[in-house]
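Scrolling down, you'll hit the structures one after another.
No lab work stands behind these numbers, since they all come straight from the coordinates. Owing to the predicted nature of the structure, the values given are computational and were not obtained by experimental measurement. Cβ atoms are built from the backbone, for glycine too; each structure is taken alone.
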Structure P
Amino acid sequence: MRQRIEFGLVWLLLKLLGLLPRGAARAVGAAIGWLAYAATPRLRRTGLKNLALAFPDAPAAQRKTILRAMYRHLGWQLAEFCHMPGYTLERANQFIRYEGLEHYLAAKQRGKGVLVLTGHLGAWELSSFYHSLAGYPMGMVIRRLDNPWINRLVNDIRTQHGNRVLPKDDFARGLIAAMRAGETVGVLMDTNMTPPQGVFVDFFGHAACTASGVARVALRTGAAVLPGFLAWEPAEKRYVLHFLPELQLADTGDAERDAVANTQMFTAALESAIRRYPEQWLWVHRRWKTRPPGGKAIY
């Protein structure tokens, strides 16, 4: 019963926000973000702790401003998601543009598959949706939502224009198959992991347990790896889907050392993007929860 009620509420929210003009829906989304900021003290504490770890020299007021802006961006993303079922390429092109698409096309041309390295930065749901609208459908490594009805509803929207979902609990096999078929898969690589799936690399000056599967699959298949993310550009009042140049992988023949070195390179690329758009990253995730042996708990 609880799951059915949750589904009904989510469905109703999607329909109501989807009926509003996009600008009005974003305004409502921003208001929802402000309410969420006020109603989630535990998440606020996590966000401020993470910001203190990442930007120890920034004034406390500045870190709080970043966190408030993050909640606004989450509200905007909710509004965009509610409008995504009705977006056409012509409509989306009015508020989204590419930057660096040539990097993606060059990587795709190699024919060995493309791993798009991304994270919970900017409008991550809209990014893969827009890319599929533009004629470049891709796979997405996604954790199944606990509510199966909501999971199906959300995935129906994600895959409306040819995208497909690769469940996170069996992502390695799916990634290898996709790369051998020359496909593109986006991977959110900025979440806390646990060994042995994760290895410890530096992230904002602190050891962070990070998934090493992307590095291992890339070396095994010869797939191209390049960062990609959709960020809001305030000066343009539009989103920009960035594709950065393909990353050159370390390949010394020592599989474990290469996995760590390449995972560190991927993490550094994500950190660079987050530093560029700090108010658009998901600071409320407990990114440094897993500690190295003997390490002191952060949260």
Structure Q
Amino acid sequence: MEKAIEIRGVEKRFGQRLVLRDVSFAVPRGSVFGFVGPNGAGKTTAIRIILGLLRPDSGSVSVLGLDSQQQPIALRRLVGYVAEESNFYPWMRIDELMGFHASFYPRWDEARARELLETFNLHPRTRVRELSKGMRTQLVLTLALAHRPELLVLDEPTSGLDPVWRRRFLQALAREATASGATVFFSTHILSDVERIADWIAIIHQGSLRVVRPLDDLKYNQRVIRVVFQGSPPADLLAAPGIKAVERDGQGYLITVEDNFDAIYQSLQKAPHFVLEQVEQDLENIFLDYTGEKGDGNA
């Protein structure tokens, strides 16, 4: 697997608070990678370390083959960045803002920038103060894509957008990522955004990474089985590799599987039972399983 980002053993403290705890993962080149966690999980801190804007207390980060701490300027010329909150001078026109940004990027493509403005229906002579939040978000995406980055990093890009603008933004992001072949790394706490465009997912909670895998693979293998045995359950069966948790459910058991689903289900079929069924799991339930917040009503 060719890696666009590789994070190895990263830790970060702010005072006595440990914000990132031994975080390690890799982002495949060409993927759309969803970095998911509740607010305060450490997502923005990780992104700032990836971009070389913040120094980790330990560990290392490689981005497009460059060391994020030793080569931050060269790195940022290859990366498009969309922050959760982007502050522009409100009096500037869009074309003035584009001219300002172009001076920082040797690979800035003016024709591409104009094409993106047309795609998003943004007039070059419109002033920033006249733009809605959704239009500003699309302007930021234009600025991030106009220098044809190899990697696009977005920090909570749809936060605060209404459902219509969020859908428009995600559609544009998916379309542009497909057309350019760029790797997309985006953080979010909105699980529907991940389901709509991501092919990889990492879940982080309280600074610790809980899982990293292809989204389809996670959704297929992370499932719950309800079984009522005819007698005592086979001890070795409930300890099989891939079983994450077992809990009593009346006369039966709820078995949470995170890997080897087919093999586990087939083994359960062979054991004498009264009931054997799959319990529907969506991404929200999977997320809550990994963050341990089921019953809180707060994702």
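If you line up P, Q by FRET efficiency 1/(1 + (r/R0)^6) of positions 38 and 254 (r between Cβ atoms, R0 = 25 Å, to 0.05), the top spot, with the largest value, goes to Q. In this comparison of P, Q, the computed figure 0.95 for Rg/Rh (Cα atoms, Kirkwood Rh) is attributed to P.
If you rank structures P, Q by distance in nm of label points 7 Å out along Cα→Cβ at positions 174 and 222, which sits at the top with the largest value?
That would be structure P.
In this comparison of P, Q, the computed figure -9500 for helix-only ellipticity at 222 nm (-39500 (n - 2.57) for each DSSP H run of 4 or more, over all residues; to 500) is attributed to Q. The maximum of relative contact order in percent (Cα under 8 Å, 6 or more apart) over structures P, Q, that is, the highest value, falls on P.
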